[in-house]
1. On Rg/Rh (Cα atoms, Kirkwood Rh), which of the structures labelled P, Q is highest?
2. Check the numbers for distance in nm of label points 7 Å out along Cα→Cβ at positions 123 and 371 across P, Q and tell me which is largest.
3. Between structures P, Q, where is relative contact order in percent (Cα under 8 Å, 6 or more apart) highest?
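No value in this document is a laboratory result; all are computed from the given coordinates. In this text the structure is predicted, and so the values were computed from the model without any measurement. Cβ atoms are built from the backbone, for glycine too; each structure is taken alone.
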Structure P
Amino acid sequence: MVLKPPVPICNFIGLSDPLPPEIGNLLNLQELDLSFNRLTILPADIGGLANLKTLDLFANQLTSLPPEIGYLANLQVLDLDWNQLTSLPEEIGNLINLQELNVIINQLASLPPGIGNLSSLQELSLTGNLLTSLPPEIGNLTNLQELYLEQNQLTSLPAEIGNLASLYHLGLENNQLATLPAGIGYLVNLPELILVDNQLISLPPEIGNLANLQELNLGYNQFSYLPPEIGNLASLQHLGLFNNQLTSLPAEIGNLASLYHLDLENNQLTSLPPQIGNLENLQELYLSGNQLTSLPPEIGNLASLQWLVLDGNQLTSLPPELGNLANLQSLQLIDNQLSGFIPAFLSNLGNLSILYLSENPGLTCWETQEARDWALSLIWYEGPTCFFPLNMYLPACFRN
């Protein structure tokens, strides 16, 4: 057996400025860990570490990098998270073997065009900076697989973002995006696209080209409508549209045959399209905080539905087809305009364990004794060690 010599590694802690210039003499050094120190500058001599593969500068106080950083031709991992960098030198683009670049929680306002020369880059993490735009050269990173841009100030994305054909993670939440480029539709390997907390008012039709997309989260934006192409997302399982300004849904929503979670809470919906009933795999449907006055009969076709949340709407009645939801476990109708007798067809919901009907002032009692007895069987919650009464969520007549 041949024993390989250990990889030359240096790990320093408790350092403050300056690093000795002699550090550049460690010509065989492959890994240098300077994390959790108080460094504010790096000496130009750092560029002499010709064989360095990993440079960890996490949690220092760096405000800039020397141009000589570009001499580290063999560098594969550069960690600059939690510093105070306001810019990256153009020479960063000389690191043609760099595979991972982390610059999370800094003060970057822009990226140098040279970033596009990092032809080997697979992961680029820029979360928590001050970026308002990306250079077009970002599109040259054709090997990039993960791009983290959360918590910046981006107002737009360059069209060249569509060139990142290898991308499987794109984090864009907590920015100021108002639009998306048509090129977003070329990112066909994305399994998820998270755009929560931006200022988006529309989606490009090309969004429908993301054939492998499984999760699309658009919560906390300003959408008032969705393009019909949304129905082309055949692999979509999770669709989040909470806290927008939607007034209607396109009929094509019914084409999302793989969907199991649909969150439409806190919009301005007044009705649902009949095609909602085509979502045969849907398990969770959240509609609280809208302006629904009725439900389509087709809602009874949602054979897989387990959770239906309708709190805070303006429903005055329920369709009898609701009683067809054999797998429903939770039905929440707090704060609506239901009145009169509670319909007996609800007692057909054999798997129901949670029923919330409070804050419907006109609601009286069940229309049959059998239905009332069934309801009384629901007002206990069986926990692991005890029973807990839930009847405070039901009209007073159930409690007698």
Structure Q
Amino acid sequence: MTILTMKKVMTLGSGHKPNSNYEEQGGSKWVVDGELEVTGTQTNNSISFNTDYSETGLEPIGALFWDDKDKTLTTVLPNGVKLQLGHELYKMCVNKTGDTIPNGAPVYVNDAQGQRPTIELADASNYTNSLKTIGVTTQDIENNAEGKVTISGEVRDLDTSDYEDGDCLYVSTTAGEFTTTPPSDGNARIAVGMVLNTHPTQGKIIVCIRPNWYMFGAVDDGNYSYFESDGTLVAKGDAKCWRDELQSLVGQRLLSPSGAIDYNFEEGTVDFANNADLGDYVVMNVQVNHDWDETTPIKPHIHWFQSQDAIPNWLIQYRWQTNGQAKTTAWVDRACQEEVFTYSSGTIINICSFGEIAIPANVGTSDILQIRLLRDTDNDSGEFAGEDAYTGTVSGLNFDVHIAIDTLGSRSEFTK
């Protein structure tokens, strides 16, 4: 039974009347049992629906009835879709993928056709596309057909038997599927909604799309930064940057039996005479900082004053000491590999790079790189093409090691 509250005058179109009994209630209310067809313009103060009505499942497309379970009005739409007014928000979309998009699949907007968005299955492994996730299909949508996508609200009659009530669902790295585990770094982390009912055929989820902006940069190219679950900021690919581990040569320990190297306090340098050999060196220990990306090589180099068009036989000897491991006793020779700047005239500050030092096994935070800096005038090491071509004394200014950093520090005191 439906109660219609109307004005005193109700105009019915020619030949139209209630198809079953009705009676006037006080001149302004009509009690109608069955269907009431009205043509023309009809203005009503309100329409009250029977709140005791029980859904039969036979309601036709276009029917509007009181849904006692959800305490709202429900509209019956095509293809078995029912819209609970005020509880759900749909968007009509177009499937142009070449395949049927199933009910209950997360989808993203990839284009538009006929002023409607076209959709494809969302896949967390495609970061850029996943950020355009619009919702979850609420019906099977055949290829070249239109269908509804739930942007907000409930999607029913799904197989949710793999989940527990209350599980948070994310877009999976398998297209069109969900996962309860947030995808790993490099993948989009799109929270789609939550499981409301676990059931193989009558499962229910509530949709609320929430992209987790934990990655930023050129993610699809592998060059990005992201926040881990504990809040640690990590850089990947070209998003990593370089930092110096600095060592001023002045103040470092000198060993020079021949007296070929000495401090020049006036210039703030360490001077290497042209008779220096492998017994003369500056020794220093470089502790690798906590922000170092432990998968990348390190690059030692020296800053020095150059006053002629030649390169000294700069040489380092190094050994890597790993915390918690046995002491490394052997020293490795490494000659200057590259002159960074081209000499023109006068005195310039140049940089001599010793190339990349490969990372040994079991490296860790705060490892120690022991360095000896030498001028191998006579090429006793055999690392150079011949004897030192630079005449006279050469002055070393600063020694440092370039490291690639991928975090602001370490997650704990002694481990990355």
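1. Evaluating Rg/Rh (Cα atoms, Kirkwood Rh) on every structure, the highest lands on Q.
2. P
3. Comparing P, Q, the top value of relative contact order in percent (Cα under 8 Å, 6 or more apart) belongs to Q.
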